[in-house]
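What follows is a set of structures to go through.
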Structure P
Amino acid sequence: MEHCIRWRATLDHYRASELIALRFSNDDAFLTALGVTEKDPEFVYELVGDLVLIIPKDALPLFHGLNFVQEGVRDASDLPADELNKLRREQGGY
């Protein structure tokens, strides 16, 4: 069944509560998930390392059957200043 969802331009156009992180158990599952993202040229996602993909929650059914763990996404404004500064030092500014 095809999903006909109109994605927003970037993940920045979503609230953190509208996003979900998928942590895949292995490279094969992660590569399969990347194949899912390529089926729709307008699909928005972010790769964040360690086999993790950030997607809109509405897209979750597209990844049904793959081996992953769902994790919440926090908005940077919800992080304490010391934690945010640590992340910026480790990952660079955005």
Structure Q
Amino acid sequence: MTDYIFNTPTVDEHMDTKHPLFRRFKLTHGISIVKSGGVYSQVRGVDSDNIAGYDEFYLGGHQHTVTSAVRTALIAGGVDVTSANFTAI
């Protein structure tokens, strides 16, 4: 069975400022993916106290090793995860 490196989805956002110079810059933020009650969701601003309550947790902006079964579940989970988020190892 093949394992994969899972790169969580990201979003590019402008800096939260009214200054016109800094509004030109974008920051890339990783989006965490969680599974709770059999349902995958995207989570931003994760509270470390809540992590233990999830069935699965993939911290945004990090790489995670997953099995092919988990890869298939994440792609089918409806959380903007595609095969492009995975690299076979």
Here distance in nm of label points 7 Å out along Cα→Cβ at positions 56 and 80 has been calculated and equals 3.4, so which of P, Q was it run on? P
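Of the structures labelled P, Q, one was used to calculate helix-only ellipticity at 222 nm (-39500 (n - 2.57) for each DSSP H run of 4 or more, over all residues; to 500), giving -7500. Name it.
Traced to structure P.
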If you rank structures P, Q by Cα Rg over 2.2 N^0.38 Å, for residues 16-71 alone, the highest one is Q
Of the structures labelled P, Q, one was used to calculate semi-axes √(5λ) of the Cα gyration tensor in Å, giving 27, 16, 10. Name it. Q
For the read-out relative contact order in percent (Cα under 8 Å, 6 or more apart), a value of 36 was computed from one structure; give its label from P, Q. P
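Read-outs throughout are calculated quantities, based only on the coordinates presented, and are distinct from any laboratory measurement. What you see is a predicted model; the values in this text were computed from it and never measured. Cβ atoms are built from the backbone, for glycine too; each structure is taken alone.
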